[in-house]
Structure P
Amino acid sequence: DKYIAKFQGEDTVMIASKPYAFDRVFQSSTSQEQVYNDCAKKIVKDVLEGYNGTIFAYGQTSSGKTHTMEGKLHDPEGMGI
């Protein structure tokens, strides 16, 4: 249990009593729609208005990058951002 991540608010994860701060953290129960709304919506809007934008997925192998970016194409609730 010592190394199980514990969420504190929307931007901090505690592991072994050590805080790790991020711009935003999401629990595994977070929907793709919520991730999109919090992370990508403004960037997509700006791109559609002619600005440049980048969404970059970075992380450990099997941490969910492809699922987050691509999701399940034929499942409206599971589509990627």
Structure Q
Amino acid sequence: MNFLDYKLEMGETLNPITDGDNKKMVILDRDEDTIHAVLELGEENNLIIHPQWRITIEVAGDKHLRFSTQLAQFKRYKER
């Protein structure tokens, strides 16, 4: 998905909700409505991420991020 100028990949257990007017996004868990992170655009058009402790953020490239949870990573590991 795209959020402003950024490409974001969300893990299967994540539910992103965007507020384009305020240039913010919250990333929730699909099952529990647990907040995993809040993203917002700063004054200098830089992306500010306020993560919680149960989310992994991978920088995949310029303005390209991957978000996942440990549970999703564990499921992928067991499937191998």
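Key figures for this structure:
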quantity	calculated
Origin of the value 19, where relative contact order in percent (Cα under 8 Å, 6 or more apart) was derived from one of P, Q	P
Top of P, Q by volume of the Cα convex hull per residue in Å³, largest first	P
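Readers should treat all values here as calculations from the given coordinates under stated rules, not as data from a laboratory. Keep in mind the model is a prediction, meaning the values are calculated, not measured.
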